[in-house]
Structure I
């Protein structure tokens, strides 16, 4: 099995590996327990099985390849799109250089800026909501269903509709998240 196909299989059939509640606990599960948890997650979220690999277009394959970096990419995306809300949070001063550098790339801020300071969790929730609102309609259904699973919470109404979704900012955030180690900040 090619690495790309293996990653598709993991996303489609093993949601316990990336679900926000299980991602740090799944390694110790026995085979039977892992199967049971995967079945429960599929039932709970109404996950459909992946269709043939031919249905995955360019967006889907790029997303599949960077899947394990989605949480960091959501934070980076939100930093770029909500610079005032991010910089108004007390935790901004502890922001790692890699994240600060991404903010300086000059992406257009969101048309609806947040009026409240955003810490790490709020940034991730806003970024996740923006990604789901803007990118999910362009993905195969089975993959779009799973897009919310890595995130603890999602913000709604981010303005990330498919027509105005900033693909350049998202794909840059995903690439940046893959190449740098981002320290945790609060």
Structure II
């Protein structure tokens, strides 16, 4: 994994982070896809994300239909669409653990859900997953990514008529003994390594 940042200020920022994945599967097939995250922090003392703008989400969605909102909260985020219950995780552990509830402070929700719900508050949590789960159990297996040329080229920084991501993360994954191919192409004049 390699993290990069824009070399200069963007003329138009498409999203916070583009993640470019190169995934090699055990059967010899490989695929390159892009994930787009637009980060928003919850407003202090409120249940709203005032930085969410409908026009911006529509522009992002026009390039990347699987784009996600990355929602940050200073409180614990619960009530997600997360497939875990205390019983399935804890099993026969002591009864004192019955009050256990999964939570996170960073969750992802599909941008198209936010548009459809016309929602800019913590009501978005009902359609969200913990960011760690989204990355580790969905994205690195090729789920919830965009594979079209427009999305992949935009993530690479090659196409930028709708804007560029502020950060680019390159992710190479090999499943089931496949050879890792970490040669991911991107616009080297647009992005430089963090550090």
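None of the figures in this text is laboratory data; all of them are computed from the coordinates on show. Note that the structure is predicted; figures quoted are calculated from it, not measured. Cβ atoms are built from the backbone, for glycine too; each structure is taken alone.
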Subject >> At a computed 28 (relative contact order in percent (Cα under 8 Å, 6 or more apart)), which of I, II >> reply: I
Original post:
Out of I, II, which structure matches 16.8, 50 when Rg and Dmax of the Cα atoms in Å, for residues 29-116 alone is calculated?
Top reply: II
**OP:** Looking at Cα Rg over 2.2 N^0.38 Å, point out which structure of I, II has the largest value.
**Re:** II
**OP:** Consider the structures I, II: one of them gives 18.9 for mean count of other Cβ atoms within 10 Å over residues 13-20 as calculated from the coordinates. Say which.
**Re:** I
Original post:
A value of -15000 was derived for helix-only ellipticity at 222 nm (-39500 (n - 2.57) for each DSSP H run of 4 or more, over all residues; to 500); which structure in I, II was it taken from?
Top reply: I
Original post:
Quick one: distance in nm of label points 7 Å out along Cα→Cβ at positions 21 and 61 came out at 3.5 when computed from one of I, II, so which one is it?
Top reply: I
**OP:** Taking percent of Cα pairs over 15 Å apart, for residues 69-172 alone as the quantity of interest, name the structure among I, II where it is greatest.
**Re:** II
Subject >> At a computed 2.6 (distance in nm of label points 7 Å out along Cα→Cβ at positions 45 and 157), which of I, II >> reply: I
Original post:
For structures I, II, which has the highest computed value of distance in nm of label points 7 Å out along Cα→Cβ at positions 37 and 125?
Top reply: I
